[in-house]
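Chemist: See the structures that follow.
Only the coordinates and a few stated rules stand behind these numbers; no lab work does. Because the structure is a prediction, the values reported are computed rather than measured. Cβ atoms are built from the backbone, for glycine too; each structure is taken alone.
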Structure I
Amino acid sequence: MPHSDTIAVHAGEPSLDDADAPITPDITVGSAHGYRDLAAVDAAMAAHRGYGRWGTENHRQLEAAVASLEANGLSVRLDAVAVGSGMAAIAVALMSELSSGDHVVVANDCYGTTMTFVRDDLSRFGITATVVDVQDLNAVQAAVNDRTRVLLCEICTNPMIRVPDVEALAAIAHGAGSLLLVDNTVPTPMLCQPMRWGADAVVYSATKNLSGHADVIGGAIVGKPAWIEAARAFSHTFGPTLGPFDAWLTLRGIRTLAVRMTRHTQNALALARYLEGHAAVKRVCYPQLETSPFSDRARRLLPCGAGALLSFELAGGKLALDAMVAKLATVRLMPSLGHVATTLSHPASTSHRGLTAEERAAVGISDGLMRCSVGLEHPDDLVADFQQALRSS
């Protein structure tokens, strides 16, 4: 069986069956195909092919690549469906599983927009939700009931980089007859395969490290083929279609995923250690740090590293953050993550601004917290930039 590095380079590539087969996939830009006769168009419609909302060859190539990476080393066949954003992946995964009267349990440290979707939108469809700290397994167990259909959590949560006990959560979910749905956006399948630890389905924001160059909005859902077929059918009807060029760009990004995630992780750990030792820094959140409460769990679930994302808080609070940002030479503010360059984001102002101050405080997001998506620069240059920016912050 090939290693994940090799799968990333080759999965979903064009077949060599045709003469002069392209090494790089072509991009299908037409919104629909043309047919010679009624029989041909009938066959295409029956197979859900030939219309852009149902996906193109670019989508199928991307889906094959993501499913192959997620399934590597597992004794199970997986499938994937590509959608128009990470939030579309969350919405499709939940809405294709849930009906009016059903219940979902959601980790309180999920991505901010996931939380606002759960809080503000699910109830309009008659779906109830309980938000819990999934680090408290007793609270999770108490939250499930006979209408619970899904338990949702994240690996390397955004922005506090907490690592849940996926195996224990899977046991609770399965004991209640529910699915464990895991958002694996931050580690990517290169660093973590949640299904190895009991998850039933996985979602990704392809906008982030999966594509890796800050030029894509996209998402993906991975699971067993029968479950993905239901999610794909809902997606085809609901219509959160990923553009073919975004599918092409994401697949291109996956080709370098292994080498990028290795460097991202090395740089993130180097920067986390530097910041942890700086007098101006109040705390650093990164599970590979020996001082992290998640270090033991990270070694087990994330043996190759925790990825690009860390967060930190300055002793001087938000004013000190503003002063630091003004002095950074190469690191920029960007309300996203997963770029080749190191970027910063202020969660209270961006990803989690839809939460109340109380909701943010409950998961440790203060106005003085900064999230850092560590890029591919030389680590010495990266540390030097923060060093000079923090000199008088």
Structure II
Amino acid sequence: MRFEEFTTRFVQQTGKKEGPISPVMINSASFGYGNSETGEGIFDGSVKKPLYARMGNPTSGQLEQILASMDGGVGAVAASSGMGATAMATLSLLRAGDEIISIGGLFGGTYSYFSETLSRFGIKTRFFDVDEFDAIEEAINTATKIIFLESVGNPNMRLPDIKRIAEIASRHGVALIVDNTITPLSVAPLSLGADIVVYSTTKIITGNASALGGAVVFRALNEGEDKFKTDRYRDVHPFVQKMGAMALIANAKKRALRDFGMSANGFGSYLTMLGLETLPLRLDRIVGSVERVAKALHERGMKVNHPSLPHHPHHERYLQQFANGCGTLITIDLGNKEAAFEFLNRSKLMTITANIGDSRTLGLHMASTIYRDFDESTREFLGITPGLVRISIGLENPEEIIKDFLQAAHI
């Protein structure tokens, strides 16, 4: 079992030995301080009690501790959604005139956020393929604040060399943010040199479509030299002086969570923790099923895209750097929209939806849904072909999935 170390940790961290065994759900929007002196201490940070639900919730606080422990971070901040987490991680560092370098395939919402929304506020994003290492390094300038990548391209299934990109980011003193939504436990971005990790916990972490949520995990700042202590990140310096190693968390809470309000709710965090308890077991099964399904469909002549297959351009990288798999996704190119629709509609197992990482197998035609408003050149860059179907493999018997897909494709 690939994720055995987490099976004990997660259930022990969510449960209690005395009192309520299930995590305590606190859904209050506000909290009483008791007296004015305590209120003052809460606001200046010297008293560690809840301030107001927009700034955090005790149930979400427990989830944050588990997620930080999972990734080896100094702390985490829960968010209302995966896009809320991405917005928190980026907006807490950016100002007008700054630049982002975005690498690899991107979830459509993230691409739109970078290319359309942030550009309206004077923030420029440069987009590169995962293997354009020289071009990426050449693009870094004094305005570059963030290098952003997904641990696995969604949905182009291209794999970045995270460690090599982290070395480029470190060499130039630029923050590296990794969206690890598809590969919790499988990939540990902070240990590979990332500074910040973002998640849509809605996906495989919760695993059952019950709770919208996100999270940002931060590394600790170093005692001596640190990229966040340089002039490039001068906006973070007030928090460095006050909070030391925890500066990025304080910066995110004050510069994003407080002012933009992408806050998690207690009930959502409670449901997410229930999902976390079984994440190692679910992910281990699904990763094995993904490889099995991809291989079987490829051998039957279907145009499958997954790095476990020998013909994939990043197959060797998959074997060397993704020993624990690369999540729940595969894609199949059916050639055109009509064939893709027929495949999806004929399947008896798939649920047609925009979600991924569920206990059930999910499917979606990309060009007519998430990427429908993108121009042809952008679709080509992101790997969106007319017949592309993205599939998120679930917990069903893999042989049943294979059988269902073959009949859906008339094979």
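Chemist: I have 15.0 for mean count of other Cβ atoms within 10 Å over residues 4-11, calculated from one of the structures I, II. Which structure is it?
Modeler: Numbers: I: 18.5; II: 15.0.
Structure II accounts for this read-out.
Chemist: In terms of mean projected area of the Cα convex hull in nm², for residues 12-123 alone, which of structures I, II is highest?
Modeler: On the way: I: 11.3; II: 10.3.
Going through I, II one by one, mean projected area of the Cα convex hull in nm², for residues 12-123 alone peaks for structure I.
Chemist: Turning to a different aspect of this structure: With distance in nm of label points 7 Å out along Cα→Cβ at positions 36 and 292 derived from the coordinates and found to be 5.8, which of I, II does the value describe? Working shown, then result.
Modeler: Values: I: 5.8; II: 6.7.
Source structure for this number: I.
Chemist: Another question about this same structure. Of the structures labelled I, II, one was used to calculate mean count of other Cβ atoms within 10 Å over residues 268-275, giving 20.8. Name it.
Modeler: On the way: I: 20.8; II: 24.2.
Only structure I yields this read-out.
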